[in-house]
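*Asks:* In structure tokens below, several structures.
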Structure I
Amino acid sequence: MDVLVTGAAGMLGTDLVTALLEADHEVTGLDRSDLDVTDAEAVATAVSGHDVVVNCAAWTAVDDAEAHEADALAVNATAAGTLARACAAAGVRLVHLSTDYAVGGHPAGTPVPADAPLSPVGAYGRTKAAGEEAVRASGADALVLRTAWLYGAHGSCFPRTMARLARERDVLRVVDDQLGQPTWTVDVADLVVRLLAAGAPAGTYHATSAGWTSWYELAMEVVRSVGRDPDMVEPIASEELDRPAPRPAWSVLAHDSLKAVGVAPIGPWRLRWAEAADEVLAGV
């Protein structure tokens, strides 16, 4: 297949391009300097001639979105709809990356199914939920993939930050009242490749690791990975951070829609972190 990846220089986009090339696809990777995803004419030209477009382009600065929601909306929703309509017009399959924030308002206790009603959290969640709606309304042959708590070797992420701070400080204070699924970008990229190979039907799927944990427990695992005492990590409540944007308290997504089409979900988060740690933390 001939695949176009938008947002190709980002943490996920970088691993996605690698995974697609390793699966013997033809790949064109475009970043913001190569393609203005808000320019409908440029988007239509970029989409033409490809079999699949994977949209990793997004405004991901969660706190900044609170003060710049219109700007985030332009990238996360308006541009997503423009890209989806271009794909529909050209007969190109679309894989659109979304987020747990789009359904982050669901109550804790049960993993959120892929067909759950949208329940966005904060400005970032509202813009990503609007992007999902725009993609679904476009008529494109689209897979919407929600992911969460991403980490990888090619960008800023929670484990890399914790590893750096663990070497600089004696105590790390980390929230323990937000639960989610730490997910390696390499695993998301692999899932995209497997969904395309399976010819998965259009729909919504969850690209997150199995199981769940807290940021506090994840920080302890990261600290162990760099040879420090995990007891240096202290749990705190979210309110103590006083961040501009709210965070989902329950970012645990179900994987039933993957299983229904015969595609295996990503493995347990702790096992995947053990596999990923050396690569992700290299050079920190």
Structure II
Amino acid sequence: MTPYEWMSGLLDVIGSGVANSNTESGRRLRQCPAHLDRTPSMSVRPGVGGRVHLHCFVCDGQAILSALRCSWDRLTVAPRVSPAEYAAMVGLRIDFPPVVASTSASDMRGWKLEAVHDYGDARLFRHRAPGGQKRLSWESRTPGGGWVPGFFGGVTTAGLPLYRQAEVQMAVAVGEPVLLVESESSVDALRGWYATTWAGGAAAVNIGRIAQVLGGYPNTIVIPDNDPAGLACLARLHAAGLAPHVLMPGADEDARDLHSRLGPAGFDHAIRHLVRAVA
């Protein structure tokens, strides 16, 4: 059994749904085990010698393998035990949601590039469909200065800097407020403010990187998304001592929504009030 055949078998065993397949290349789009993947977004295809190529439009390779309780070796070497035996040995069980749509190449018609977010050695592309659905994909820089899809050479979301980290470090140096929000789009919308986020969203809050840059900084103001995932993220920041002040949006709002609703003057007043309270 090749590594590709073994990994495909493991995904079959745990119930990862298939959106489509390419019989010529062997490529399949399957449900990713590392996030709530209703529209299969993980490409699985065979490489040289039967090795496995995995690429998710949302998660990095480490997150996928961790969810599968596999090491990187599983991409190049198939273990002696069968996929079913392996899943039983490590207690691997994932409750995948029902597949609701396909993400085949033809489904990309009409998708528009909404934004590109630069993280230095990686960049995040945000596409949006006419119906409002969004899709995220990553590229990483190669040693030669080129770009490849996904993450290359050990680059992971956890290893990336904060979004616009250099600007945030300047703000810390001069005592300006720093707004910690949940998405790059919210950072981009808060023009005129020192705002930042981490790569990966609420489900992958980068406590270590945030602590490195903002740990102990009293003028940090967290503006979470006011939804279950955002509130869980806020709780993690509180527990780590990284949320000295919180500006809570309305129900189902994020920082961008709050700024739009309050307007520039109202948003400025809310932030400055918290900063004065710090002083």
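All of the numbers you see were taken from the coordinates with simple rules; none came from a lab. Everything numeric here is computed off the predicted structure, so don't read it as measured data. Cβ atoms are built from the backbone, for glycine too; each structure is taken alone.
*Asks:* If we compute volume of the Cα convex hull per residue in Å³ for structures I, II, which one ends up with the highest value?
*Replies:* II
*Asks:* So distance in nm of label points 7 Å out along Cα→Cβ at positions 80 and 184, computed for just one structure, reads 2.7; which one of I, II is that?
*Replies:* Working through the options, I get structure I.
*Asks:* Starting from the value 17.1: which structure in I, II was mean count of other Cβ atoms within 10 Å over residues 208-215 calculated from?
*Replies:* This figure was derived from II.
*Asks:* Output the label of whichever structure in I, II has the greatest value of FRET efficiency 1/(1 + (r/R0)^6) of positions 72 and 264 (r between Cβ atoms, R0 = 35 Å, to 0.05).
*Replies:* Values: I: 0.60; II: 0.15.
For this comparison of FRET efficiency 1/(1 + (r/R0)^6) of positions 72 and 264 (r between Cβ atoms, R0 = 35 Å, to 0.05), the top structure is I.
*Asks:* Using FRET efficiency 1/(1 + (r/R0)^6) of positions 120 and 200 (r between Cβ atoms, R0 = 30 Å, to 0.05) for the comparison, can you identify which of I, II gives the largest number?
*Replies:* Once FRET efficiency 1/(1 + (r/R0)^6) of positions 120 and 200 (r between Cβ atoms, R0 = 30 Å, to 0.05) is tallied for I, II, the winner is II.
*Asks:* Now for a different question. Work out the source of 21 here, i.e. which of I, II gives that when relative contact order in percent (Cα under 8 Å, 6 or more apart) is computed.
*Replies:* Traced to structure I.
*Asks:* Which of I, II yields -12000 for helix-only ellipticity at 222 nm (-39500 (n - 2.57) for each DSSP H run of 4 or more, over all residues; to 500), as computed?
*Replies:* I
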